[in-house]
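Quick heads-up: structures coming right below.
The numbers here are math on the coordinates, done by the rules we state, and not lab data. It should be emphasised that the depicted structure is a prediction, and the values quoted were computed from it without experimental measurement. Cβ atoms are built from the backbone, for glycine too; each structure is taken alone.
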Structure P
């Protein structure tokens with residue numbers, strides 16, 4: 001791959017290209033690349049228009065590179081009595097209404113509703129190349145969209161969009177390279193998912209005591225004790241700091257959005273300059289309210305340093321008061337038992353945890369050394385998962401940078 005391809009004034013070429021290609025890229029309109037085809041919706045009151053065998057996609061289904069099976073299907077009668085059309089295999093399903101610029105490649109014949117202006121690429125061009133080109137140039141479509149209720153771009157406007165494109169062989173080479181990059185990223189995601197599933201299964205076996213750790217001499221540890229969270233932790237509610245939020249403040253504000261679904265503190269927080277009290281290193285902070293489905297209720301994480309964080313309302317502080325409990329073990333066990341907190345969430349539009357339900361939460365307490373072995377084991381898996389996530393982020397960033405240099 002040539003990193004120093006010269007720029008042509010008359011006909012542009014990308015900054016990065018494969019060395020066997022030297023021809024200038026030619027300027028073409030998307031209307032020259034293939035046929036732009038809209039969609040339609042059969043009469044929803046007529047049963048004979050629906051539940052047929054023809055795939056019929058809506059924009060909400062365009063979430064991945066390839067699609068093959070729609071949630072709803074229409075009949076031949078529905079197709080005949082609407083503006084929907086049969087799209088050939090390989091058509092780029094392009095969302096043109098409300099959400100503009102999402103794209104998937106159809107691997108089966110299909111149709112769409114009116115929220116699409118799909119591109120059936122002709123034989124002189126690579127549909128996969130133009131899939132990647134559309135992903136990179138989504139903003140260009142958005143600038144051409146208009147509408148007061150929702151944004152929409154017409155087929156006429158899409159046909160007029162132009163850029164510089166290579167010959168079919170070079171298109172295929174670029175598409176093959178990016179496909180391999182996608183497969184690499186997908187493999188990393190599968191590896192991450194494997195370790196997440198492995199951790200979940202091991203936690204189930206560990207906390208049910210199906211699996212027990214032994215001491216350094218190979219002996220069994222003593223039986224686990226039963227305690228309540230209130231026996232091992234002091235509890236305190238957060239304060240109201242919304243009016244104190246400033247840019248680049250001295251202290252990070254821990255609020256309902258500070259913990260992700262895996263029970264990890266996020267890297268970025270709102271900040272304040274002043275507070276009545278501050279969190280200490282090794283404090284556990286807990287989500288007390290959730291407007292979603294209760295999936296965040298009770299999630300906890302550990303504060304990493306002294307006097308750098310303050311706790312907002314609807315968040316709870318759990319400060320360990322019993323040295324028989326390992327903090328990382330406690331965090332892992334609480335986050336594993338989400339069903340308890342979801343069960344005890346109170347409220348309809350927003351679920352909330354009460355202090356009483358939190359403090360009476362039961363905890364099985366192994367010998368401290370066994371707790372530490374459990375925590376170390378789970379932490380080692382977390383490190384692998386985090387490493388995989390970092391690899392995914394780096395790979396996706398690398399791919400984006402490549403695409404910016406491989407296209408005009």
Structure Q
């Protein structure tokens with residue numbers, strides 16, 4: 001492989017968009033570099049990232065294809081740039097295709113190299129590095145890469161975080177409940193993959209939750225109350241494959257739904273956020289947390305007491321999660337069911353974990369995210385010995 005192209009990464013552009021600042025000057029500067037002769041592949045990749053962040057997903061992915069046709073090795077100096085060299089093995093695709101490693105490296109000094117893989121790549125020319133992370137996320141699109149890496153990862157010449165492609169594949173929405181069946185202290189509702197004809201013929205198990213395979217952030221996710229709702233859902237959704245699971249009412253005594261995102265670093269849980277909503281389909285951005293001081297106060301209290309409260313209460317379940325997958329790093333979206341068990345909605349290595357929330361509204365978040373990032377960086381140091 002040729003030498004890496006320099007990229008500014010994801011985190012800086014994400015913060016720019018998240019804070020609502022004017023992206024046009026940045027866009028214009030990247031476009032000038034990307035369209036120069038010769039084209040700057042790093043600028044092309046960064047422009048692809050920016051386009052996705054502002055909602056122009058298809059245009060961004062098209063530009064990413066062009067960038068990766070020119071170069072598949074990118075480098076992001078972090079902090080002083082003096083420190084360990086971390087190589088992330090990543091997959092082409094949108095911002096949910098791979099572990100968002102850069103966010104976890106806030107405040108870290110070193111180099112982050114990204115290699116975008118396709119099955120059968122020759123890897124003998126990969127740059128020197130001190131440690132690697134298998135950052136390819138679980139999805140149908142990434143299945144061929146993960147299958148190929150299953151042969152490669154065990155022979156990797158350097159320490160590798162998350163170096164178990166089979167365990168990453170086991171995080172799939174239909175496979176994770178099978179692996180977690182019978183685990184103490186937790187419940188993961190059984191999930192089936194159905195084609196359109198199978199879904200159309202579904203006659204029992206209602207109310208049920210349905211979503212297209214490989215969808216995220218609630219895209220296409222609906223609760224169907226009876227078989228009569230299926231036909232209308234299929235009219236609205238062109239996908240060919242769907243995940244179907246029983247609906248679990250996890251509302252609290254006050255009727256509200258509480259959904260947590262928790263990251264596990266070497267088995268240790270860290271609270272990323274708590275979303276409180278009046279609707280069962282809870283996402284942090286649609287829960288109205290910024291508009292409700294009482295919700296933020298509840299989240300702040302949970303963060304302050306997480307280690308001695310929630311994490312201690314579910315210690316057996318977190319130990320079971322770590323044992324089931326054996327990964328160095330992954331995250332879950334979860335809740336407590338009405339029996340007090342840990343209710344697992346999703347497990348993945350590619351969930352977004354960040355520290356971009358405005359500190360004036362969320363003063364309690366920055367220190368907690370710093371603890372998570374420090375733990376991830378300490379994991380790197382420990383693997384380096």
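Match the computed value 12.7, 35 of Rg and Dmax of the Cα atoms in Å, for residues 102-149 alone to one of the structures P, Q, and report its label. So the calculation was done on Q. In this comparison of P, Q, the computed figure 18.0 for mean count of other Cβ atoms within 10 Å over residues 78-85 is attributed to P. To which of P, Q does the computed value 1.29 (Cα Rg over 2.2 N^0.38 Å) belong? Label of the source structure: P.
Taking distance in nm of label points 7 Å out along Cα→Cβ at positions 142 and 286 as the criterion, the top structure among P, Q is P, with the largest value.
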